[in-house]
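Following are the structures in question.
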Structure I
Amino acid sequence: MMNVANITIELIDEDDGQPRNSYNEESMSDLVQSIREIGLQSPIKVRQTENGRYKIIFGHRRYRAHKILGIPTIAAILSVNESEQDIFFQQLAENIQRDDFTPIEEANAFKKALDNDKWSISIKYLAGKLGKQEKYISDKIHLLGFGSSVKNIIHSKKEIIPDKLSEQQVLPLKDLPIEYKDRVALKVASEQIPVNDVKKIASLFSSKDISEANKESFLEYSSFKLIEIFKDYDLELKKRREPESKKGIPAKPKIVDDNYIDANNSIEFKVLPIEEEVHNLLKRVPPAHPISEKDILSFKEMKLDGRKELNFAIDCLIGNLEGQLAQWKKIREMIQKDGIQRVK
């Protein structure tokens, strides 16, 4: 039977060592509103400390909501004879179920548990305690191998979000050389590259076949260009692995390893000036997006001089865009005509 009591809020302290270290403002606001309207639906859990005080095991959000509402007491389950490890696992299990518990917070919690010299636990033991697969634990820990600029934009959802990274997008990059790892990850975020394409791009940057000079230049290319390069690269590898008998040369009696690549024969990728022009422009021109009616109508707040300046700026913008458009339409037409002539 649980020992539940109403405890004075002022006697309760938060646990600084708990896995969660951030709270979603919108989620907290919803919780405050819920408690205001229908009250606390489940008690928090605390353990007794010195001087008649208590420390939270789980329920930090509910505790904070009570403080915001100015409610003087809160219903709490009193922990009895639970070890430090048991308490940590309870906190972790409670937080894993919440949408706003970030992948990096989760990864840090796993690492903290595995690095604790007092516990000496393995990934297998941790996975068993939490009801997770070992791969789930190890994938989370791999996220900690990225720099802070990447870790700060990793989210827990599966969909692709502008300037953010899902775990599925970032994990294919975990084994890249350190000099490319974060830079490629940030490129993936800014260009919203799908997971399958991320895997192909990762293979280019991890290949020992491709020169370092090429890899550095790849960082400047759009994802569309990199996928085209991947296709050429993949085709080249298939040619290298093709038995010599298929090339019209009698095959030598040797075993060929399907994974073999001649590292001494690096693959170079020549970028032509016209390719460089179009991909540089693609990087500078943002994707088309609708401007909201509210933003458009904000011009009504402008004075007459301001409206004249805005009209002039729009005329310049349209002129520049029309000039670019006419030029690239002409180039596209030339390429298409040349392609038809070659087919004939």
Structure II
Amino acid sequence: MTKLVSFRTSIKGVETHYLPSGEPTMLAVPYAETDTELKAADVAFIGIPQGSAASPGRDPAEWSDMGKGPLVTRRQSMRYTGFLPEHDLDVFEHLAAVDMGDATIDPDNPKVGIESAMDMVGRALDAGCRIVTLGGSVPAASYAVARGMARATAGKVGILSLDAHGDAFDDIGAAWGNTEPGAGTWQRRMWEHAQNIDPARHAEIGMRGPRNDRETLHLYKSNGALVFPASEVAEAGMAAICEKAIPHVMTGVERTWVSLCMDVLDMGEFPDWGDEPLGLSARDVVRAIHESAKAGTDVLSIQFVAPDTPYPARLAVYLCVYQMAGWILGGHLPRKK
């Protein structure tokens, strides 16, 4: 395998690090295998190479390669440094980041991926890291991350979700029925299986279009969640939405998870992949991620990084850097050792 060399290596002279597979780590940061290495880090990247399950109205093969998302994102990250000109900030001058590699995924047994992702998230949180996960799809890249946070947290967990669709059905007739977390059902299962994930400390941003239903919308509202459809974001602006959503999900909780499903983006952002029209812009999503990090959210999960075009992965790298910059600018990192 030809080794990729990162842009950071070219201009900074830092070492490019690799996973045991020979693939580059995220943004060329060191690979962390032990708890000692995790405890020395501020941020941990975790890959969750979960392929997408079939869901109604989609060709079964349409998203079957979503498990390649972490691989493609890491390769695309070789293009970038950690510097943001508008802030005159290089995140790697302020924090230590590591890559934990990938969760173990068994296509024939989803519970393997769930347990592996939960364990990796728990290890990183116990070591004092903040986390960015790179996916991948349900259930390991979403439900399992939330469950891992909940298991590692004594108090309540709040959730800021950016998604085109409400995933709180009880049963949509998919392969797993109404007893296991799957496409369209994982949020409801998350609330049922992790009692400290508070559905009242939930904000859903970006819902739109006729792939949603009234029951889900009313469920969010009856639970005390805030819902900001994509049309409201377009009218009010993401800055105004953040002023309402972020305090809501962070009040009275110990930790907060940001769940980003890339289908929240407008299909015009990625014409060769985009899932739905009338969605959020890349600038909207970066703003939400950055502002929430400044407020002190703990974990960001980037899900459904489409592998057959480089552009979603490039946006995912931007999101990782803006997330780290937000933690720094908000005074949440680096941790005091």
Structure III
Amino acid sequence: MKNKMIKASLVAAIAAASFGMTQAQAAEYTFSFAHVLIEDTPNGQAALRFKEEVEEKSEGRIQINVLPAAQVGGDVEIIEQIQMGLVDIGIPPTATLGNFEPRLQILDLPFLLPDYDTMVQVLDGDVGREILDTLSEHNMHAVNFWGAGFRHMTNNDRPIEGPEDLEGIRMRTMQAPIVISTYQNFGANPTAMAFTEVYNGLQQGVVSGQENPFANIYTMRFHEVQDYLTLTNHAYHAYATVVNQDSWDSLPEDLQEIMTEAFNSGRTTSRELTLQDEETIIEAIRDEIAITELTPEAREAFVEASMPVHREYEDVVTTDLLHKVYDVVGISY
């Protein structure tokens, strides 16, 4: 019954996406691209850029029906539908994919990627390719990483200038074991809470702090109910672009190349728009929240304080993969 309902909703969504296209050239391949984001976000815009490039460069041989804003379910449901072939393409966050493939949790380890350039070097290099390839065991062809920026910490207790400043702070977290363990190791009191409840939780004092990328901090107005923001860059909020394996294998090599190039264009759009938004956001909130930047010494202290979490999850993400990332970012082991 559940599968029948999913199929019915997908048929309706794809029909709506295709409405008004009767004059378009008949496509040899029609792919659905589902995600949970609204279309004016950087990654929502990147999905539309991907669609345009694929349809243009394939000369109409491929049609992409983008289904934004959780039309067919949340990230977990979309991943499941991709595995079953009910949806062809998605951009789920790596944190959610970690529930399907534990090695994807490596990107949730705190203070693993120190800055933007290192993130690009890891995610777009050989190590990133190896991480993506783990999804082939789950009926998904993973192409590359898009992203929503680094996560930062906010709170109402005190400026966070080092790991010791998190002692006793009630931090809202995602329901993710690595994230919860991270704040426990920093001496904070992590509390898992639904994203939609965070504003009220902060406003009412149920929790005192939270962590998110700039876009989420701003759009959810967390800066209105938080006194301090620290630019921790402690984890990169990455999305993996994934395609149902059978859908990918159905394409001839020339169309696979077009799709791959378009995914890379989408990655560029995603990251460039995210960086532009972050510059705008930080200026918009500068007068409403006290902003702290970590010193090099403080960042090193955070890296050292994060090592117990890395060791705790080393077997989960595999020692081999973790050490390959360490080699790139310069963490000794």
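No lab work stands behind these numbers, since they all come straight from the coordinates. This is a predicted model, so every value here is computed, not measured.
Please compute relative contact order in percent (Cα under 8 Å, 6 or more apart) for structures I, II, III and give me the label with the greatest value.
Values: I: 10; II: 18; III: 24.
That would be structure III.
Can you say which of I, II, III returns 0.98 when Rg/Rh (Cα atoms, Kirkwood Rh) is computed? Write down the numbers at each step before the final one.
Working: I: 1.12; II: 0.93; III: 0.98.
Clearly, the read-out refers to III.
Next up: Out of I, II, III, which one gives -10500 for helix-only ellipticity at 222 nm (-39500 (n - 2.57) for each DSSP H run of 4 or more, over all residues; to 500) as computed from the coordinates?
Details: I: -16500; II: -10500; III: -14000.
This value belongs to structure II.
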